[in-house]
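Bear in mind that the values in this text are calculations on the coordinates, not laboratory data. Bear in mind that the values here come from a model prediction, so they are computed numbers and not experimental data. Cβ atoms are built from the backbone, for glycine too; each structure is taken alone.
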Structure P
Amino acid sequence: MAKEVENADGTVRSLSNRHVQMIAIGGTIGTGLFLGAGSTISATGPSVIFVYAFMGLFFFFMLRALGEMFYADPDHHTFVSFITKYLGNAAGNFAGWSYWIGILFACMAELTAVGTYFQYWFPHAPLWLVEVCFLAGLTLLNLTAARLFGETEFWFAMIKIIAIISMILTGLYLVMIHAKTPVGYASLSNFTKNFSLTPKGPYAFFSAFPMVFFSFAGIEFVTITIGEAKNPHMVIKKTVNETLLRILLFYIGTLSVIMCVVPWKSVSANSSPFVQVFQLAGFTTAASVLNFVVLTSAASSLNSGIFSAGRHFFQLAEEAGKNSKLKKTFAKISPNGVPARGIMISVLFILIAPLLSFSNTAGQAFNMVAGATSDIYILVYVLSLVAHRKYRQSNDFLANGFMMPAYEIMSPLTILFFVAIFFSLFFIPADLFGATLASAWAIGFGGFCYFHEKRKQANA
């Protein structure tokens, strides 16, 4: 086995290409597909595949922009550090702290989901105890070594992929034998008959875009593994170019098969179409099997979140002032090559989730704030794309590097598209509160970061 390469900061390049590829796929295919596919199908019908394809195209260009910067400088642990490098400390602090807080909320939501799915089999198990046990186990994995994290994520992702392939094959079998269902027969005509781009009107169609956007949100996580990947230049190219295509195939293939087996008007927005398809094929234990899949899916997202939060906090500490307590305390790598202190401080905040399980009111408030933090991700994506434009104008630009295709056209278009997605949230009642809170955070905390940096420069 080849000797692992140690970075200058003490982290170790121990993640192989198979780790990174599966982390990328598994990180984007989450419980939203297994449990939320019904809501996207019921919103737009068969045309939802165009929404996924269109959204996937813009995420591909964002990944290519991030990949181009990482290819030029693969020693960064997070894509947010490029925002600091090319847009300045104020933008970097806003993006870094906002993104880190967003990760913590996402982790708390996933931890709550893990506990809830576990209670499906053990309804009397205390939710807080289940959450603490799962969190402790995954924290230990992350503190041990990046390679162990990568191996765990590989198998978590494999479970999801096996479930998706099994559902697709089962659905195709039902279509081939023209199986009778409670709502008709499994047939390709269920998908193609009376096809319309906007069967429920233009508003329903366009409101599906933000819904699908959040299915793809998190795809950028794979870039966070580049700083600890073996042969990063090869990994960046393969991951960015292949992963999105695979994910699109999984999403579009899955949704298409579901709508062939069950007419889209008969797909419930409140239940998993995966269970429906498996039960039609005679698998009576489908609900229990799917619960296992979504449990591992949520655990996978939590595991990735702990990994990511630790690296982001380490990066924030690294970028703090030379004499700051934050840098002196947390900008440290443990002997086994992981930012242990960054991981531990992140986990301490995630422990808020078990406390919330004791109060329904606190849980409801948490869900509202968590929605707003995911909206802030859009603003961070926009800043990263603007940073990429600054990179293109800098001396760091590699003309023979991993170039973003059609840069002159697609860079501004991708920025405008993400901005449009953010503003569209104000026209969707369910997203209005989150978008308003995210805007208030951007103005308030963004203003604080700007004036704080101005004061630092004035006192320098």
Structure Q
Amino acid sequence: MTSTDKRDRAAEIAAAADAVVTGIGPVTVDAGKADRGIAFVPSVPTGGWAPHVRGDTLLVALGEVPTAETARRAAIAAGARLRSGDTVAVSAPPGLTGPVVDGLITGAPAETTLLVDEAQLPDALRGQLAADVARLARLLVSAPANLLTPSAAAGWAARIAENAGLTCTVLGPDEVRSQGFGGLAAIGGGSWDGPYLVTLDHLPETGGPEVALVGKGVTFDSGGLSLKSPAAMQSMRMDVAGAVTVLAVMAGLRRAGCAVPVRAVLPFAENMPGPGAARPGDVVTAWNGTEIQILDTDFEGRVILADALALAADAGPRLLVDLATLTYQAEIALGPEIAAVLARDDDAAARFLSAGARAGEPLWRLPYDERYLDQVKTPSGVRNHPLHDSGRAITAALFLGEFVPRTVPWVHCDMTGPAWSGDASADGATGFGARTLLELLT
């Protein structure tokens, strides 16, 4: 990648971040009418739901029981048929205006204008926000790892926080070590660009957060000294998805009118086999005092999340949610398009799953079953590898649970499968999780 390429990527991210904050993006949404239109209808014409052009109206059939997910997917396909400079009126079945506008914006070229009836404008603007937030998340996840380093990720967080009215605290590598974040320091110690811990607050003046968000922010995962194969490394810029998706959502909270005090804790590290890398068998101490035995440096995500979860839980939120591309066994269990949800608290799980259903992001709950707890416990703390080949999505959650007091309702979302689509060469980030968090918070 040339320096010009880097500048172009950075400018694209900056523009997307500004669009999330201001609402002024590549596609305009407003109330009004137009000579040309797109009508989304529930009936299924012969040949399926695919778009059919009739005169000046593009008809898009959604199926007999359309959902937010199917409406958005259909609208993405319809948006791809638009041309830059088009102005079209949009109509959708009740309750689906938001997902339809979201999908149209995601699929349409720049300089497109979408017009809706005045009564549907609030839902349409909400759809626009969802599309803007997801676009920012996609750009950050897809950014090459030599562009989105830990220090650069922290810099983007500070820039976005300033523009979005968030309070931001950034701890650099020396502060991470000196303030006792032993897991994050160990995993980030093998990189020339050391670990960073970012805390963002929305509406901090109201007191402690009601909701805390944590995201896994491994900007590149080589596996550390437990080195991955070359093929397994190719897509590992995606391992930052949890943290930057949370960052993108935080950027949009003021625009969304979110009245809930929200805190985000984002650990950023590059897992490399450099001179300061953690060794298999090393024992480190997390921020809450729990000892972690690092048996496999490629099980790094849970180690940096341990510090972040402990810090986030210390504020006593009424709900704590983490997003992470944590285990391939979640993808093996649920396939590439469904994220795994694990939780101790049924009410917290139901609240998160309901938000996912409204957002049109597929989630499925896996058991948080403590019968496997002995696989992660040691006499003096926990180990990051369960020493078993099966049930690893569960044992990963059990490991994380040791850093969240039982008094804090907590949900873990393992989105390894749906965070990326396509091969490692493509910009395959999907922005998964952003829409669910927006529904949860607003």
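With Kirkwood radius over Cα pairs in Å derived from the coordinates and found to be 22.0, which of P, Q does the value describe? Can you show the working numbers first?
Working: P: 23.0; Q: 22.0.
Working through the options, I get structure Q.
Determine which structure produced the value 16 for relative contact order in percent (Cα under 8 Å, 6 or more apart), calculated from the coordinates; the candidates are P, Q. Walk me through the numbers before you get to the answer.
Working: P: 34; Q: 16.
Considering all the candidates, the number was obtained from Q.
Please compute distance in nm of label points 7 Å out along Cα→Cβ at positions 107 and 315 for structures P, Q and give me the label with the greatest value.
Values: P: 1.5; Q: 3.8.
If we compare distance in nm of label points 7 Å out along Cα→Cβ at positions 107 and 315 over P, Q, the biggest value is for Q.
Name the one structure among P, Q that mean count of other Cβ atoms within 10 Å over residues 59-66 of 24.2 was derived from. Write down the numbers at each step before the final one.
Numbers: P: 24.2; Q: 17.0.
Here the read-out was taken from P.
As an exercise: helix-only ellipticity at 222 nm (-39500 (n - 2.57) for each DSSP H run of 4 or more, over all residues; to 500), calculated from one structure in P, Q, equals -11500. Which structure is it? Kindly include the intermediate steps, with their values, before the conclusion.
Working: P: -24500; Q: -11500.
Of the structures listed, the value fits Q.
If you rank structures P, Q by distance in nm of label points 7 Å out along Cα→Cβ at positions 203 and 371, which sits at the top with the largest value?
When distance in nm of label points 7 Å out along Cα→Cβ at positions 203 and 371 is computed for each of P, Q, structure Q gives the biggest number.
Which of the displayed structures (P, Q) returns the greatest value of Cα Rg over 2.2 N^0.38 Å, for residues 163-234 alone on calculation? Walk me through the intermediate numbers first.
Details: P: 1.75; Q: 1.39.
Top value of Cα Rg over 2.2 N^0.38 Å, for residues 163-234 alone goes to structure P.
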